[in-house]
1. Supply the structure label, taken from 1, 2, corresponding to Cα extents along the principal axes in Å with the calculated value 48, 36, 31.
2. Given a value of 28 for relative contact order in percent (Cα under 8 Å, 6 or more apart), calculated from one of 1, 2, which structure does it belong to?
3. Quick check on the output: -19500 is helix-only ellipticity at 222 nm (-39500 (n - 2.57) for each DSSP H run of 4 or more, over all residues; to 500), derived from one of 1, 2. Which one produced it?
Structure 1
Amino acid sequence: MQGESEVVVLRLGHRPGRDDRMTTHIGLTARALGADRALLVGDANQSEATVTDITSRFGGPFEVEVVDSYRDIIRDWEGTVVHLTMYGERVQDVEEDVKAAHGEGPLLVIVGAEKVPFEVYDYADYNVGVTSQPHSEVAALAVFLDRLFEGRELDRKWEDADREVVPMETGKRVEEVE
């Protein structure tokens with residue numbers, strides 16, 4: 001978010017046909033809840049196209065990119081690496097430390113897909129669980145980003161939007177931005 005260090009979401013792995021919708025939702029959640037960019041590992045071109053299209057219509061800034069490998073990204077990251085996993089430390093126990101680290105530099109938030117290699121656990125500065133129960137990686141990312149930004153992401157102003165959703169008690173309304 002503006003005035004803070006960069007937050008990048010790294011989606012590990014992508015199984016075409018099986019993960020298309022989930023990978024797309026990781027990108028959309030990252031965008032909507034305050035991250036600056038998403039890196040999608042694997043054959044995730046359709047997810048990249050969908051997130052790029054949504055960003056062009058509903059505003060940014062937000063970048064999404066498909067990358068071949070995660071290893072160099074994690075190893076060379078100049079900042080803090082957070083791996084979201086249900087096996088990690090409780091988010092409520094480490095969130096203040098993660099916020100402090102984010103205040104000092106960029107944050108790489110890793111979200112798994114298929115079985116995450118153990119080296120990711122080792123590379124991470126924080127292995128963080130939003131619950132120790134089975135759950136969706138999209139839910140984990142949403143809870144984590146909301147705690148990181150303390151709800152400020154919910155009032156974010158979008159640049160260069162062609163459309164905006166109009167909040168309503170009932171019904172659905174999307175208007176073109178003038």
Structure 2
Amino acid sequence: MTGPRITPLPPEEWDDGVRDALGPLLPPDRANPRDAGSLLATLLRHRPLTEAYLHFNAHLLLRSTLSPRVREVAILRAAIHRDSEYLWTHHVPLAGRAGLTDADIAVIRTGGGASLGDEDLLVVAAADELDARSTLSDATWSALSEHFTEAQRMDLVFTVGAYHLLAMAVNSFGLGGDDH
């Protein structure tokens with residue numbers, strides 16, 4: 001693919017309705033073309049879909065029962081499964097802020113290793129199973145139950161699934177990197 005298949009909504013087309021559609025995820029002072037970035041600006045080509053998706057995505061990013069660290073392990077692994085360098089690049093800094101080291105992040109990219117703790121490795125294994133089988137084995141569910149509440153296990157499954165979906169959209173729409 002050469003270049004984007006869908007281009008970001010041009011700044012001159014941003015109006016109050018566009019800014020309102022970003023409301024679930026971005027505060028009003030960040031609902032602008034520069035701060036929204038190319039992904040959100042591209043999604044805005046379909047405003048009702050964007051608003052619906054961002055309500056769901058805002059839960060995963062801002063109100064999930066998962067810790068930021070666990071959330072980012074799951075998101076990074078989903079980005080790897082869907083070959084989304086765009087999502088990987090955008091979530092590595094978030095993972096660092098959530099406490100993951102460069103060594104941890106390198107291990108997440110490859111799928112396992114000594115630098116990750118048991119809980120992180122379990123999240124990687126769960127994300128791998130969800131990718132391979134679209135379900136979790138009884139053994140993995142039981143192991144997750146030792147570390148996570150029922151709500152957290154639900155948030156984990158939905159986080160992996162949502163980021164598979166988002167990666168498919170990013171890859172299909174031809175989004176490249178942007179400067180934030």
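1. Traced to structure 1.
2. Computing relative contact order in percent (Cα under 8 Å, 6 or more apart) on every structure in 1, 2 gives 28 only for 1.
3. Values: 1: -11000; 2: -19500.
The structure behind it is 2.
Computed from the coordinates by the stated procedures, all read-outs in this text should not be read as laboratory data. Bear in mind that the values here come from a model prediction, so they are computed numbers and not experimental data.
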